[in-house]
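Right after this note come the structures.
Read the figures in this text as sums done on the coordinates, not as results from a lab. Predicted model, so just to flag it, every value in this text is computed and none were measured.
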Structure P
Amino acid sequence: MKLSIGIIGLPNVGKSTLFQMLTKQEVNIANYPFATIDPNVGIVEVPDSRIDALAKVSQSQKKIYAAIEFYDIAGLVRGAYKGEGLGNQFLSHIRNVEALVQIVRCFPQNDIVHIEGSVDPLRDIEIIEMELIFKDLETVSKRMEKLISEVRGGSKQAKIDLEVLEKAKKILEEGKLLYPLKEEKIIKELQLLTAKPQILLFNGKKEYVDEKILEKINRDFGFKFLFFDLKNSNNLSPLIQLSYEILDLISFFTTGEDETRAWTIKKGTKAPEAAGVIHSDFEKGFIRAEVINWEKLIEAQGWNNAKQKGWIRLEGKEYIVKDGDVLLIRHN
């Protein structure tokens with residue numbers, strides 16, 4: 001499963017700085033809007049000490065970590081949905097990612113231009129969210145026009161989709177996000193921007209963000225958030241962990257002499273579908289999975305020892321894979 005996350009926000013808030021820290025890629029960082037036009041794309045390995053421990057026990061030749069693809073998307077401004085500041089181009093880049101990290105400026109330096117003229121985290125968040133809402137309204141309205149004619153033609157699916165989009169339009173017109181409808185088929189198909197999970201990353205000092213603002217953000221948007229000073233810290237593990245959390249993702253492992261590897265799946269995935277992440281043939285020919293928690297495998301000091309102790313479980317097609325499981329797939 002390829003996990004992709006877009007880094008968004010107003011111009012000059014630290015998007016390219018975060019991208020550079022994550023990916024170790026040199027990118028253009030400038031004190032003016034739209035220094036980034038085409039998105040920078042970088043792949044980041046997900047740090048996981050469990051892989052290191054398993055690889056040591058299995059004496060693996062290779063360690064393969066899960067990976068996240070980060071997109072550094074150019075700054076959005078007021079009127080982006082109408083094309084202001086090349087906004088339509090930038091908004092289209094957001095469609096291609098599973099989740100968003102919105103960087104919010106809360107540092108005061110006067111030498112770094114703020115496009116709105118002052119530092120105001122809540123105002124900045126509301127600008128970004130309203131641009132996403134307006135763009136989604138435009139997308140929803142266009143599709144509704146098409147669906148109305150399909151309903152007249154007798155399409156049952158069009159009727160279902162139209163009902164969902166009518167509900168979505170009402171939510172958007174109230175200035176709310178579509179995250180509660182994220183699992184609806186038509187919402188996924190349209191890749192609607194406000195249906196994507198978001199993390200707010202406050203770049204700067206917590207003292208610049210009033211507790212009442214945080215309460216309002218939680219009440220109105222329901223976002224997870226982090227405080228992070230991009231100038232003075234480089235431990236980005238909390239951001240990566242939170243990215244997994246908001247997307248309901250977990251990791252399971254395979255291990256042996258050749259390699260120890262992490263595989264990313266959704267919570268609630270059954271063993272055959274998890275096997276299919278390794279190879280599509282494994283899902284088709286799935287017989288059973290041999291399963292052990294990674295800590296128990298470390299304790300046993302290897303697969304054969306764990307088997308002798310009776311710690312390896314045999315699980316069938318209904319088994320729901322858990323975070324930290326180590327699997328050996330048996331298949332036709």
Structure Q
Amino acid sequence: MRVRLWGVRGSLPSPITPDQARWRLEEVLSQYARLRDSNVPVTAQTFLEALPPHLAGGYGGNTSCAEVSGGTSRLIIDAGSGLRGLSEYIMQTAPATEEFHLYFTHFHWDHLIGLPFFVPLYVKGKTIHIYAVHDDLEASLKALFHRPNFPVPYEAVKNQIKIHKLEARKPFKLGDLSMTPYQLDHPDPSWGVRVEFNGKALAWAVDSECSRSSNDELGEDAKLYQNADLMVFDAQYSFSEALEKINWGHSSAPIGIDLAIREQVKLALFAHHDPSATDENIYQAEEETRHYYSELLKARRNSGLDAPKLQWRFAREGEIIQL
């Protein structure tokens with residue numbers, strides 16, 4: 001199974017500003033100059049690879065969208081602004097594809113705004129299958145394609161769209177993939193999804209405060225995470241910010257670390273970065289999480305517990321994970 005992240009921001013697209021780009025360029029050039037003056041042999045490529053994420057391109061500014069591929073099947077999770085880039089990629093590399101499958105966790109704007117810019121929606125003969133647990137699935141789409149919000153009416157694309165209402169916590173077979181919706185802790189609400197293929201499992205848990213922390217509280221929804229090869233988890237806030245924003249519907253990486261260790265997740269990616277956070281802020285949150293993880297491992301060793309085999313990092317737009 002292959003997972004590609006086309007958007008990892010939350011709430012609102014957050015493009016880098018010209019001033020931020022200039023500051024970053026100045027910082028990178030200054031570091032290169034210091035290294036050059038120290039007479040350490042280095043190529044441009046090795047220098048760039050050694051830079052921290054906030055200087056080596058940043059984390060990305062598009063909102064939630066992921067592409068999951070397994071066998072001959074492809075599932076798109078959410079239609080944030082990252083869907084536009086995926087749309088262009090599809091039209092360049094696989095323009096003959098006739099059917100597309102989109103799963104919606106929920107219908108907040110940051111997970112929906114890319115749909116009107118999904119080019120196959122306007123190409124005659126193509127079918128866009130849309131899946132969600134919500135009863136108001138089609139009503140939410142109609143609201144998007146409605147003047148003055150958007151000039152193209154829903155009726156113009158309705159024949160291209162096929163609506164599929166999924167049952168909560170029930171597996172649904174999509175070609176070679178299997179997907180099962182599980183409820184997250186978010187207003188309106190949000191439904192994460194477990195996608196499985198060939199013995200591998202993705203747990204998509206973006207837009208969740210994770211206010212239900214124990215297995216007893218989670219109940220059946222705990223199955224979303226159990227033994228997942230990859231968990232994509234909401235870390236919009238730092239831990240201190242999350243404590244200040246109770247009931248806002250978003251979480252932090254340390255909470256995800258604890259959950260991933262308990263459920264024996266192999267790789268955790270933390271996403272849905274806050275729109276007000278600069279790349280430097282996100283990097284700082286990642287460093288704070290690294291300190292938390294280090295202290296957690298130390299505490300477990302002091303208690304005679306095994307160190308968990310968990311890999312984790314903060315998600316970056318465009319990265320590809322092969323499971």
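Looking across P, Q, the calculation of helix-only ellipticity at 222 nm (-39500 (n - 2.57) for each DSSP H run of 4 or more, over all residues; to 500) that yields -9000 traces back to Q.
Matching task: 5, 22, 27, 22, 16, 7, 1 is the computed value of P(r) over Cα pairs in 10 Å bins from 0, in percent. Pick the structure from P, Q. List each step's numbers first, then the result.
On the way: P: 5, 22, 27, 22, 16, 7, 1; Q: 6, 25, 33, 23, 10, 3, 0.
For P(r) over Cα pairs in 10 Å bins from 0, in percent, the value 5, 22, 27, 22, 16, 7, 1 is produced by structure P.
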